[in-house]
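Just so it is clear, none of the values below were taken in a lab; they were calculated from the coordinates. Note that this is a predicted model, so its numbers are computed, not measured. Cβ atoms are built from the backbone, for glycine too; each structure is taken alone.
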Structure P
Amino acid sequence: MTFYQKLEQHHKKLAKLDHLASICSWDQAAMMPEGGNAARSEAMAELAVISHEMATAPYLAEWFELAHRESLSQEEKASLTEMKRVWRNANVLPADLVEEQSLACSTCEHAWRTQRGNNDWQGFSENLKKVVELTRREAKIRSEATGLSPYDALLDQYEPGMTSAKLDALFADVKTWLPELITQIREKQTHDEVMQPVGPFPIDEQKALSLDIMQKLGFDFHHGRLDVSMHPFCGGVPTDVRITTRYDEADFTSALMGVIHETGHARYEQGLPEKWAGLPVGTARSMGIHESQSLFFEMQLSRSENFIDILAPLAAETFNRIDDPALTPENLTLLNTRVAPGYIRVDADEVTYPAHVILRYEIERDLIEGRIEVADIPELWDRKMHEYLGLNTKGNFTDGCMQDIHWPMGSFGYFPSYTLGAMYAAQFMAAMRKEMNVENLIRERNFQPIFNWLDRHVWKRASLVNTDKLLIESTGEALNAQHLKDHLISRYLG
């Protein structure tokens, strides 16, 4: 057995442990009874330590050195590069920090589920302080190992190659045109007569509609399922993808669009190359690319007028409201392209969404860099919400700085992926339109050419190339944020 093959075998064992951790995490969020959290948190922390010890085994350094001398194919070289990147990332953290973080994040995230509903910032902030303290320790260690700033060292875990300097430039540009665009769109939409569908919309019927749409979008139910959690997410592994949503009997569109969003994540996972299963090179390229797939499904595809022409009659039939004027394609199109600043990121329209992301990015960047503390978050949140979206969140922690699961879970550096994903998605659609008439395909209910394009250019590429190369090879250019601006202007002002 060659040293490259030994490394492959080693990483496939690690992937099996990650599989267990992922399913345990899904169960903790979707199925586990309240009383199971303490024992589950300890078990997951122990599993994290075992995985960390395997990932940082002393003999791996020699294996990597010897594997680099072997004759490898181009794909094997890419695989070796990704294995070494994972090894380096894991090797910088001491096992006791990994265990402490796992316990602190499990405790914070589990308590957050109740604290958010109770608007309990004081209780939540005490747990968050511990998470931030440990995350800063991690960021400092990674910074010293990589030469990146502390925040950039965390950002690199989610979006390799991206830096806060690049984000600052991208987001500064967005802030020059986004406020005016929001104003123009809202002025245009003042003349629209939109009817809000009136509930109740029974949860069983909402789930039936969600499952129907998932099937039309190509979700493989033999290798995945839909469940309920407080915060929608996509988890599991490519052969067992778990997606969740949350239902509101007063508004079926929120859960449905959440399901479509998570289905985009799931299709990416289910489309990853089987040849590289269990290896880092066979995983998603970055969280930004991952978000590009969910946003492609939700925003580029499913909020298009032609797709809503498909969705509306399905909804009317499912809820037995064939004659409901609020469920016509015309009204649902207006409803699903309504632009209005709101408090909740996951419910935000695609025009105001970047403002939510920029706000979170600016706060978490300064928090990790030590320029602000946890106690400063509510005031900063309110100030930025007022500046970017004209909203007041004073005292409203539930719909303000406590609404997201990311910080309780210790996922600092993740939020930029959402707007990067929107930019990537718009760029993919622009490139796709050069090869096919996307609008006609949707109108004809023929989604397969669209999925085939994504499969060929994104899903099967996995991590064989870096993000810049993936974009250049699939779209002919590096990241170009102009495509997102053009998309928003075309859809909302065209």
Structure Q
Amino acid sequence: MSDGDPLSGVDHLVVLMLENRSFDHMLGFLYPNNVSDAGQEYAGLTGDESNPDKGGQAVKVRRIEPTDRHPYFMPGANPGEGYRPTNAQLFGSLTPPTPPVATMQGFVTNFADTLVLRKQNPHQTVLPGTVADDIMACFAPETLPVLSALARGYAVCDHWFGSVPTETMPNRAFACAATSQGHLDDHTHSFTCPSIFGLLSKHQVTWRVYGYQDPPLTSGNFPDIHSASADHFGVFTDFQTDARTGKLPAFSFLEPSWQAAGNSQHPVLDVALGEQLIQQVYQTLRGGPGWNRTLFVLTYDEHGGCYDHVPPPACAPPADGTAGEFGFGFDRFGVRVPTVLVSPLIARGTVFRAPGGATPLDHTSILRTLEQRWSLPSLTARDAAASDVSAVLTLGTPRTDDVLAGVTAPAAAAVNPAAGEVTHLQQVYADLVARRMIPGQAAALDHSPPTQFTPQAYADFIQTRLQGVPVHGGQDPARGG
């Protein structure tokens, strides 16, 4: 680093954004005494946290152990998502009170209501034996050895919040554009605002978005990314090749697989597959020539209805003055999500937060970090006010140790019954394909949506209508590149 700017030592910022898990659910038990190995305070679980059930009885948090029955399919059903279910989880009511003081006491009762709906839906999987109390189950570090080792070995952000108290697409829009243009649900799959990708291009800063096995879903979300040249897009094997050959751009945005048999970690998919993906990304980066000048941000777009005990702050700067759906003012953050910062310039055992009095960390902190590093203007008032993560880079000499040495990514012991679902994000992708929003699609093909509601029908629909779209790689990403 030079001139006291830690970001001057970073040439590559890599983001992997996974799906729908809360902080406590994934990392609440990371440090047994809630003090990191470096002696820093950690806002994890004590084991005494609880929520009332429908009968008013307290349901305590519990650990998901590797020896549990089907630990990697927890919480057993997809919890409630979206603005109103999130309100129910935070406030115990579909409508927030005034003032909106979150008690975090509605997770069990909302999951109970959600289970009734899931069991009535023939297209939704509920793992046999799942009960409302299961929403209080949180992973033991031993169950998630890859995520936990990275969190302990580098920096874990225990106050990183979703940008909006709702579901996937608005939060991903904030991660890429610092606004969802007033949208609070997943009905809107593309936006009309500028994004970080267009901003980077305008300032001649390199970037690339990598899908997993298909062209990236993100490429259909914003006009300035949709119109970008084909060399801005790839798949996971392209990422592996770029990292190993020293060709990573300044900004890399990675997507998981959106299929039910994939590795996005969306409830109730196989969390172990996501562990394997995280390990692959880390090993790929660490094995490349650009490792010493790389910052890897591992995060999740939203909490997905999973339990967390820390109330989201009600101090979010409104993004762009757009009136929000449901009368929401975009002045509250979403629930905490797991975020781990990985770089050889980060000290082991770091617990990283925004400084006192500053805006809490959220997805627009990624944008602010890019803007600070490459001297870019902000996109909206939200990223202009966001805290960046530069202060986490405290080491002048890159570390050479491998925190995943000897760590084996887990594998589920059974076939996930949810693998036969059409996932929500697979439906979003199919909609973008049907509307010819993925760059390079042939206009002549019939793009009417799939007629059969099966994962194979959706996969065939997507693949057929993406024929001719430039996609590199050509190998199964799970086998390396």
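Of note:
- Computed 24.0 for mean count of other Cβ atoms within 10 Å over residues 251-258 - originating structure among P, Q: Q
- Value -7000, calculated as helix-only ellipticity at 222 nm (-39500 (n - 2.57) for each DSSP H run of 4 or more, over all residues; to 500), assigned to which of P, Q: Q
- The greatest value of mean count of other Cβ atoms within 10 Å over residues 219-226 among structures P, Q is that of Q.
- Which entry (P, Q) yields the derived value 3.3 for distance in nm of label points 7 Å out along Cα→Cβ at positions 43 and 427: Q
- Structures P, Q were compared on relative contact order in percent (Cα under 8 Å, 6 or more apart), and the highest value belongs to Q.
- Each of P, Q could give log10 I(q)/I(0) by the Debye sum over Cα atoms at q = 0.06, 0.09, 0.10, 0.11 Å⁻¹, but the derived value -0.23, -0.55, -0.69, -0.86 comes from Q.
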